[in-house]
Structure 1
Amino acid sequence: MIPSSTERFVAWRYLRAPRNEGIITLTSVFALVGIALGVATLIVVTSVMNGFREELFERMLGFTAEASITLPGARIDDPEEWRARAQEDSQVRSATSLVEGQALLSVRGSSTGVLLRGLSPESLRHKPRLFHSLSGEERTAFAEKGGALVGEQLAFRLGLEQGDSLVVLVPQGVPTAFGSLPNEATLPLVGVFKTEIYEYDSGFVLLPLVQAQSLLGYGRSVDSIELRLEDPEQASSVQQRLHNLLPKELAVRTWQEQHSSLHEALIVERNVMFLILTLIVLIAAFNIVSGQVMLVQDKRQGIAVLRSLGMSPNAVLRIFLAIGCSIGVAGTLIGALSGVAFADNIATIERLIERVFGVKLFPFDVYSLPSLPSRIDSVQVSIIIGLALVVSFVSALYPARRAAKLSPIDILRSS
């Protein structure tokens, strides 16, 4: 199907239409620009959606784990054994114990319900976003002196400052002569963390593991074992392997299951957006079809002459196929280069637009993003380029076959 030098020469001459055929040229330009815009838009939008997804899950997994081991309906009494067993898997980077329970936080007459979470300083180091939101002094105080860490939104709502005393009450009763009373502890506030996810920053209080176990009456038991993985996308395969390593009564949940509704919503949104934006490429493909049909109609006499000189129908097909594919390939390459360049420099372009028009496109107080995130996926870019090339080839095929089927006798007779 590769055209010969003669066929390429004729195709190039047909592409360079003279002035009296300006409509044909204009249609070809529209087709090229349409495909370029479609490919560029697809690359930019998918890159931005990848960036949003990565940013969201980086924040989420900066506070929760990629996978966790639990004992449904009960506590894990021997966490050290199962931590060691889980770390036998090559994908498991760390396994740390966790306890969690509801509590009432009271300070200066103000009270609010919170979720109390106990974790070790080692676990804190394996949560990058949470770890880096704390200063060195706050991390040291949490590890060595104990005390509470609260989210930024919770601290703002209650007017908390470092060094304040927090009264924490948990429902687990303490038996007394007058009945069961809530367990209570007064803890110093040693730091304020920031995950940039409102649910975590407004409703969680973090304590050292041993301190939380004592307050909740857990002894040495834990609620779950958090697993940090080398590659979060491999969580499902790790889950399958751990099912064979651990007792059947223990359950392994991945981050995809814990945030299933959000994860599935992002996948559906990405697929729908990809489908909608692909229509831009398909619309541009119709311009290739219409332009090629007009070109075939205009070059009927030329086709008759070529056929009379001995050119085969397949050669005519290759000429017009080369013309249509040239438009598609050129548009695809221009669109791919433009889309990748735009997506790679989207933060710079965003700042330039804000400076020129004096508006803030993505206010930090609304979106909690310093700039529009973007991550270029080479696999997705390859799929988009391949899709555009296939659509271009299919669009050029019909007019080319129509040109190849033209009879030179009929053309010369009707002229």
Structure 2
Amino acid sequence: MKNPNTLTVSLVTIGDELLIGQTIDTNSAWMAKELNHIGASVKRRVAIGDNWDDIWNCLQKEGEAADVVLITGGLGPTSDDITKPLLCKFFGGKMTTDKAALENVIDIFTKKLNRPLLDRNLWQADVPDNCTVLQNKRGTAPGMWFEKDNTIYVSMPGVPHEMKGMMQDDVLPILKDRFMLHAIQHRTLLTAGIGESFLAEILVEFEQELPQHIKLAYLPSYGMVRLRLTTSEQNAAQGEIKLEFDKLKKLVGDYLVIDQDLSLQETVSNILKSSKKTLSIAESCTGGYISHLITLIPGSSTFFLGSVVSYSNEMKVEILDVPSEIINQHGAVSLETVAKMAEGIRRKTGSDYALATSGIMGPEGGTEQKTLGHVCVAVSSAQTTTTTTFDFRFDRKRNIELTAVHALNFLRKNIG
């Protein structure tokens, strides 16, 4: 290890598709989070194209700077997948066929996929003879573990599902066993209804009085701000971070959504599940996006009854029983219409609560009275229907995302 007190890691993702924006690098974000949990420090994240010299130079540079270099991508069966032959030359090995990897490839193609085997598929089992092979339980390309000049290099597939399996099954457990790592402690809360700069003003004295080894981070996103306290298990006294976190919660109590590192949809889902209440949704401007967020949550079937994307006025009238005179008088984007949408979907499904949205997402459709980004939201229960409006100023995609987050927060406030 280059520093006996830390384990530093460089993340290298390979592929031209990453550099032209065709594929988003989710691998690095996931790996960084998992490494942080075990106490490893990510020093750099590097995305690089399918170019031999660039990859070679990158491995040299990152190997000099970090204790561990984790590499994803370039292990496929096509001509642009050059990572494996490059690693073979970089570490001075020669290619050989790994028996277990070959059996895995044959099994996948003949038994699971029922497809003919090509030579290029069989080549997936070829690895440098001086690596430790990490078997791929979720795909055909095995991983490879090398060590050179006190640096560990691990090459894994770029397919996220396959990489995650290899990290969880092999890489993380080996690193934890091999090095004396001190776990990182985090405490995170979620706020809404206040901007980052205003939060910073509230927390000036709190930040100044924090112990030096406890750091406060501001993480803004879509009208919400996460506040995270971080320290290492090695430095913090027993219960110290909890004490500071309790102080933080009191200071931001008027804006606190939840004192856990959860998304808004997870928070709403937990409230509904614990109270054994059900939800239905009528979406216009969000086009099913809120329902999508809800159904990403495991166990959402226990409380989410269904939704209607009533994009047209005819759907609002015929499916949700919104009176046509309401739309004619007040417009599709109005508190009156969105209230009837929520009440209609609640009656149709028999849910305890209903959420409805209608708005103008842009880039066209705004008026002087109802500008682009104007949104109406309603929450209905058997006792009452509550409405509100929001006004956003971004492009269509971000307006939809912001509407979803604010609508879920409005629902949270009305189902407690």
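Read the figures in this text as sums done on the coordinates, not as results from a lab. Since this is a predicted model, take the numbers as computed values, not measurements. Cβ atoms are built from the backbone, for glycine too; each structure is taken alone.
Quick check: 17.4 is what I get for mean count of other Cβ atoms within 10 Å over residues 41-48, calculated from one of 1, 2. Which structure matches?
It traces back to 2.
Taking relative contact order in percent (Cα under 8 Å, 6 or more apart) from the coordinates of each of 1, 2, which one would give 10?
So the calculation was done on 2.
Comparing structures 1, 2 by mean count of other Cβ atoms within 10 Å over residues 33-40, which one has the largest value?
1
As an exercise: distance in nm of label points 7 Å out along Cα→Cβ at positions 121 and 321, calculated from one structure in 1, 2, equals 7.1. Which structure is it?
For distance in nm of label points 7 Å out along Cα→Cβ at positions 121 and 321, the value 7.1 is produced by structure 1.
Of structures 1, 2, which gives 47, 30, 19 when semi-axes √(5λ) of the Cα gyration tensor in Å is computed from the coordinates?
Here the read-out was taken from 2.
Given structures 1, 2, which gives the highest value for distance in nm of label points 7 Å out along Cα→Cβ at positions 49 and 289?
Biggest value here belongs to 2.
Have a look at 1, 2 and say which one yields 2.7 for distance in nm of label points 7 Å out along Cα→Cβ at positions 81 and 185, as calculated.
Matching structure: 1.
Of the structures labelled 1, 2, one was used to calculate mean count of other Cβ atoms within 10 Å over residues 73-80, giving 17.6. Name it.
Among 1, 2, the structure yielding 17.6 for mean count of other Cβ atoms within 10 Å over residues 73-80 is 2.
Supply the structure label, taken from 1, 2, corresponding to helix-only ellipticity at 222 nm (-39500 (n - 2.57) for each DSSP H run of 4 or more, over all residues; to 500) with the calculated value -10500.
That value comes from structure 2.
Comparing distance in nm of label points 7 Å out along Cα→Cβ at positions 105 and 385 across structures 1, 2, which is largest?
Of structures 1, 2, the maximum of distance in nm of label points 7 Å out along Cα→Cβ at positions 105 and 385 occurs in 2.
Of the structures labelled 1, 2, which one yields 3.0 when distance in nm of label points 7 Å out along Cα→Cβ at positions 9 and 401 is computed from its coordinates?
1
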